[in-house]
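What follows draws every value from the coordinates through simple rules; no lab data is involved. Bear in mind the structure is a predicted one, so any value in this text is a computation, not a measurement. Cβ atoms are built from the backbone, for glycine too; each structure is taken alone.
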Structure 1
Amino acid sequence: MTSRSSKLDLVLLWHMHQPDYRDYKTGEYMLPWVYLHAIKDYTDMAHHLEKHPNIRLVVNFVPVLLDQLEDYADQFTHGTIRDPLLRLLAVPDLDRISPAERRLILSSCFLNNHDTMLRPYPSYQYLRDLYDHLLKMGDKELMYISGQYLADLLVWYHLAWTGESVRRENECVVNLMSQGKLFGHGDRMLLFHLIGKLIQNIIPRYRKLAESGQIELNKVEEKISKQKAKQLFESGDIDRMEIGTFKGLAQIHAYLFGDIYEFAGEMRDVNIAKGHFRFAPRMYLPQSLEHVSAMPESTFEQVIEKYVEMNVAHPFREGNGRATRIWLDLILKNRVQRVIDWNAVDKEDYLSAMERSVVKDVEIKHLLKAALTDKINDRELFMKGIDISYYYEGYSEYRVEDL
């Protein structure tokens, strides 16, 4: 029993995570959740911190989310929008858009919490009532919906998704919400440019908060999982992991990230991509992992082929690369009595070779073979390898040996 005067040390952690919503072939965004949460939650959270400078907490943006936020910011800078819903907000004449674009607006612009983001706004609710009325008469009736209706719907959807701080304090948003309907192209462009400004300010705002010492930014996952990687080696638990199977990889992933992610060690239930490459579709993932687990691993070449296929599968929502490189070294250690000296593998060379390995694996085989060493139980090599592995993914705040 603790006394009444005892104090509890409490760490507040804001963890921001989104999967990669980009189509690997076109770079187009298949879902709008990154930019919508940026103008709502990420903006409001920064606002609360700025208004209350005595608050101290930890903020963690996972790398794939940061990459997409930067991508959206660049799209506004260069004037090329690759998110179809956001692009439609700026189209001059919505009476001339394609049937597919009309369907996209109608199927997307009511996707929110109706109790908090639709019903409180009579003009937005009116648009929903009209939609429901036409829908009762059949899908074909929706073709009577005018460009003006679509314009008002696009505006209200984005207004509802703006953060509370924006709706209360931004003059443009206040005026548009007061206007309520019959939004022209100029009105839509005012909102479009505001969205761009909000997104472009996200990372600088949080960086400024970090520089002031009010928050720790993007460090917690790295620190905790590196501590677990160190423990994995020093405890000998690494030698108890299953070799060469998805089960073994899941054991490693759960060990590293079990204190961070509730999905640690669990097969992902979403589709993910990186840049223009889409990893194995979730509906075929179990079969893909069975195939990879059964692949031969008697020679160095076979092990790397298996590693490439596991990378294509990418079985987890986050942390695939870091867990899979440990998994790779375990296979090499047990099958060919070698491991990779990751300090000898240049980051850009490695990432480029891995990107091309989907088509041809000669380059990654050559690169990793040149870095083989027989120091299979060397503690220093392992710890430095973990640091390099994290560096590949954009994490370099902590050295394993300092934790």
Structure 2
Amino acid sequence: MAEFTTAFGQDGPEPTRPSSAMFLTACAVCAKALNNDEARECEKCGTRFCGETCENDHRAQAKICDDTAEDGGAELIHINQKGRKAWEHAVASCTEEAVGKTCYICMEIVDDGGDNCVRGCACRGDSAGFAHLSCLAQQAHGILHARIPGDPGENLYEFAYPLIGPAIDGWHMCQICKSPHTKDIATALGWACFRLYMGRPEEDGIRCMAQTLLSNSLQKEDTYQEALPMIEALLATVRRAWPDNTDEIIQTSANLANVYKNCDKEEEAATIYKDLYEQMLTLHGPDVQAAAVGSNYAQTLIQAERFADARAVGREIVQWAHRNPDSPHSFHIVKALMDSLYKDPNASVDDLREAVEVFENIPATSSRVLGSAHPDTKNYEKALAKAKKALAEKNSA
């Protein structure tokens, strides 16, 4: 198994200690949740504590502190552990499909660490899209250096998608089919990306984009509690460093709302989404960004059991989906309307029939666009089956 920490080879870049703590949110001694304004941190090893008593307990164990500092500090050790686990899981999840396949980047069957290829995108067939995780990471790092203006080793960059986005898309997108990596691959590369760039200053666009990428990957894995401190810290950085960067503040706020929604904070999420949806309509009109935010807003309202409000939003945003039927964004948007109809416990037969009719073509379209084996396609098939079952049960009642 290739080491996550040596994915870039011996000549690859080595990260420095993280410029801030985001993952260690509990006291290392008593496990109490940390208040960032009151938390104490060991200057030598970066371990965090709830107060003086626990910090003194840690200082009494000098060898543990020395060993932790020697390995890069508590935060880096945690990142290495999580990243290594995600790396190994991603390779294992593709074993059956990818064994014996040739990497399209290095043209070898196994990489230097003995790993087989992976594939987590919309590529289809017996050969397209297979690559080693280590090759994908090195390719992504090379793309960033080729596309970013100036010398990344010398310059700091604004956190602006038009500048940073094209440079970092090798980390989250297949370079053949141009579809986002599915969750196992996305999570492994998300940890590798953040580990590589986390030593850059907090107010640097490359680091912020890597932070966004990892947060999005953690959300794909449904590990929202781990994503929460990352996205809260990122939003605070963006507001402080680039207060006039409206687009990135909106996007980061939308990511925070999505995390809140999945951390049982539906009302907080709904409040953020409502404000963002109205801002997006004002700034850009009913475009894809507004529709995507509207879709998440509708799903949050459904989760809060505000079905009528969710249907109102769903009927607005589905117009964009009808104009762009082959866009993967449209699949999510139409699903939001379907969910607002069939998940309502007071849904009528007409509501359930509309839910089935509005979504009936989405699984087939997703199969054509993303492939029949794509996780989203399978999820859409399951969702449609649930709506049809609800309609059948209502008709037979």
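Assign the value -19500, calculated as helix-only ellipticity at 222 nm (-39500 (n - 2.57) for each DSSP H run of 4 or more, over all residues; to 500), to the correct structure from 1, 2. The structure behind it is 2. Comparing distance in nm of label points 7 Å out along Cα→Cβ at positions 243 and 291 across structures 1, 2, the highest value is found for 2. With distance in nm of label points 7 Å out along Cα→Cβ at positions 99 and 235 derived from the coordinates and found to be 4.6, which of 1, 2 does the value describe? Structure of origin is 2.
Can you tell which of 1, 2 yields 21.7 when mean projected area of the Cα convex hull in nm² is derived from it?
Values: 1: 24.9; 2: 21.7.
For mean projected area of the Cα convex hull in nm², the value 21.7 is produced by structure 2.
Ranked on Kirkwood radius over Cα pairs in Å, for residues 43-170 alone, which label among 1, 2 comes first with the largest value? Could the numbers behind the result be given before it?
On the way: 1: 17.1; 2: 18.1.
Evaluating Kirkwood radius over Cα pairs in Å, for residues 43-170 alone on every structure, the highest lands on 2.
Given a computed value of 11 for relative contact order in percent (Cα under 8 Å, 6 or more apart), which structure among 1, 2 does it belong to? It must be structure 2, since only it matches.
Among candidates 1, 2, the computation of semi-axes √(5λ) of the Cα gyration tensor in Å, for residues 267-330 alone that gave 19, 14, 9 used structure 2.
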